[in-house]
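For reference, the structures are reproduced in the following blocks.
All of the numbers you see were taken from the coordinates with simple rules; none came from a lab. It should be emphasised that the depicted structure is a prediction, and the values quoted were computed from it without experimental measurement. Cβ atoms are built from the backbone, for glycine too; each structure is taken alone.
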Structure I
């Protein structure tokens, strides 16, 4: 038995079998480019599988060494990969600049950090393991652009239509490109070093040759715009790096703009941090102790058992312990089923996160039903669950050797839960007015009842909704 087959046999013991079977088929028969920076949502759709099961399977596979995780900082404008990292710990810059978009961005985990999976060389060798061997347009497709850019089937046809010329330069090599510049906005772009020169070509055509030079190095300088006239140009290029560069001259017209505007869903760092399997497998390896990474929107759900002290007195320590343990097990299953993760438990309380408000509300409704089931056959309702939900920005941090969250959003969510009464779900306005949340409540024939409340540490009254 090969080492790869043995690893897949182990994977089948811990991951969903349908997802494992699809991954194994991909490794055996997929094209090289299909095994580089795999977009798990694309993979899920093509194989008709459940997203959470696929994410879980890829995470277990990565833990076994079948795949490598990459955490790529993206430009929200063009979708290019500004920085590729083996771990989230490497995402440390306060701002990242995109030369192609001539803009700088503060990294957030919502849409600017992509998580993708690449098969390891020990399992199968693919061309992207040596990116310097990739042809220019395959380099652009597989390395420069992220998995969130929806490149069409006729990508090569489009890119060749907008390209005036391109060249490959080895380390230390120099070259000259001569061409006729049309009246247009033109971009000289190298996808390896991300060096860019904008050319605003306008005015009366010139018959005499114009000259332009570019030196490619690993120092990112501000993108500039040079005005030239339509006509002949001599472009002198020098590669001062220790890797191959691939400069090309593009027409920045409708074709390029339409190409860069195409988007599709991809696995974000935020989505992965709210995944229960990821938290279980990578509990202490996500962030460094001094890292603070921003998330612009995350939904927090807090639960607590009401009257748990009285419960221990009423049914005895052993029975109460079994009941509370069963309640924790059910809550974890429900949280995971709605793409969430339990961050921590505090006594009988649970703190969980979800990528969107509707997922948290769906989980809360399931939790309430599950407590009714656990209470069935008992003289009285022993497990009385209070639930509070809030959504907003926060920081991803490391606290007490575990990945946690910090900020006012977390504080408000906790205090909302403290106001909840037995069996009611209290949620803030952003949660209830989220469009998908409203659909869930309408489908369940539930009307959220508005109220206002003062919360400790919050200056103004907060609008809350009780979901009866």
Structure II
């Protein structure tokens, strides 16, 4: 095989052939590896995420607390049955007159009674019920936010693992190239054209490329372990990732993207809900100064025993009108109003931060896409440069130093291509994240 043909095949393998594992640990007993798609990875991470599970329990907790607050306006019934024997000291109770006994008893009392209470009007409690409902909504939004964060984090880990696989392939291609050039240097030396120094330089370059390959293999293993931990599968198992190209996607203009982010980002909705909760809590504190109305009733039988008990009952309504409480209500109102203003500041800051993130990702995407085009051109030129340097060396015009320098340039171009592809794909995923569309991103995956 000529060197020119070898370079052409190496370039083709790097760009167009699906990734292959270079280390022995990446092979299964049957010689095949389980393939994991990005969508399957996201589904697995969603299923096994502790944060999502905790978020679901948080929703249940808030819903339960909401139901508990609503119970303040529901009827309360209780049944009490009691019986006792007692002796009373009448003088100790203030009963003292001529002929009166010092004590009475022992006597028995039996009482069975059904008690009913109902709150008819209480503005403070009513607003507390509303606030509890809004807190349940916050928990639901936080759960949705947790799922969005999880999708983004898992996608980045997935892409990082693919980047490391590509880096392994690129470094393996560099090792193969160094081995071929070492053979070429040895052939030139045996033909009297090259020198022992040329062979030594070729061996040094091969050692450098092998060292880099060892590092990238380790980085690939670490990336796989991190991904396995994220998606909740057995760490250390063999794993291979399906390829999915994200670099060809187009997005709306900047203004539309900012509006989409402000509409869909869960942080905005969460912060708006928190502001709404403080508004309701302020109304609850303010409502403590208004009257409250309660209905009460009881019915039962009382007597010295079961056989001689007879029915009695109570029925009534209470009106409580707060008059003065030492400025306690005023202090509560001021405190909640201060909390409300804090949430309003946070709401404005949240919107400003989201706009900044969208503008930044637009700038970043434009930059990395241009870099990718430049790197592709750089790789093509580096390939041609290496062929020319080899041709010059074969004909005694150039030196082996030129050949090693152009080989190094090709190695760096390959690494730059792997990094640029990752940056573009990572930028695209981040665009979906900062505009609050990770659920749409997930739905579009094959």
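-9500 is what came out when helix-only ellipticity at 222 nm (-39500 (n - 2.57) for each DSSP H run of 4 or more, over all residues; to 500) was calculated for one structure; which of I, II is it? Write down the numbers at each step before the final one.
Numbers: I: -9500; II: -23500.
This value belongs to structure I.
Using FRET efficiency 1/(1 + (r/R0)^6) of positions 287 and 407 (r between Cβ atoms, R0 = 35 Å, to 0.05), single out the structure from I, II with the greatest value. Don't jump to the answer; show the numbers that get you there.
Details: I: 1.00; II: 0.00.
Result for FRET efficiency 1/(1 + (r/R0)^6) of positions 287 and 407 (r between Cβ atoms, R0 = 35 Å, to 0.05) over I, II: largest is I.
Of structures I, II, which gives 1, 5, 6, 6, 7, 8, 8, 8, 7, 6, 6, 5, 5, 4, 4, 3, 3, 2, 2, 1, 1, 1, 1, 0, 0, 0 when P(r) over Cα pairs in 5 Å bins from 0, in percent, for residues 207-398 alone is computed from the coordinates? Please list the in-between numbers first.
Values: I: 1, 6, 11, 12, 11, 9, 8, 7, 6, 5, 5, 5, 4, 4, 3, 2, 1, 1, 0, 0; II: 1, 5, 6, 6, 7, 8, 8, 8, 7, 6, 6, 5, 5, 4, 4, 3, 3, 2, 2, 1, 1, 1, 1, 0, 0, 0.
Of the options listed, only II reproduces it.
Taking Rg/Rh (Cα atoms, Kirkwood Rh), for residues 47-262 alone as the quantity of interest, name the structure among I, II where it is greatest.
On the way: I: 1.00; II: 1.49.
Sorting by Rg/Rh (Cα atoms, Kirkwood Rh), for residues 47-262 alone in descending order puts II first.
With distance in nm of label points 7 Å out along Cα→Cβ at positions 135 and 415 derived from the coordinates and found to be 5.4, which of I, II does the value describe?
Comparing all candidates, it corresponds to II.
Relative contact order in percent (Cα under 8 Å, 6 or more apart) was computed and gave 12; which structure, I, II, did it come from?
Values: I: 12; II: 23.
So the calculation was done on I.
Match the computed value -0.47, -0.59, -0.84, -1.08 of log10 I(q)/I(0) by the Debye sum over Cα atoms at q = 0.07, 0.08, 0.10, 0.12 Å⁻¹ to one of the structures I, II, and report its label.
On the way: I: -0.47, -0.59, -0.84, -1.08; II: -0.63, -0.72, -0.91, -1.10.
Clearly, the read-out refers to I.
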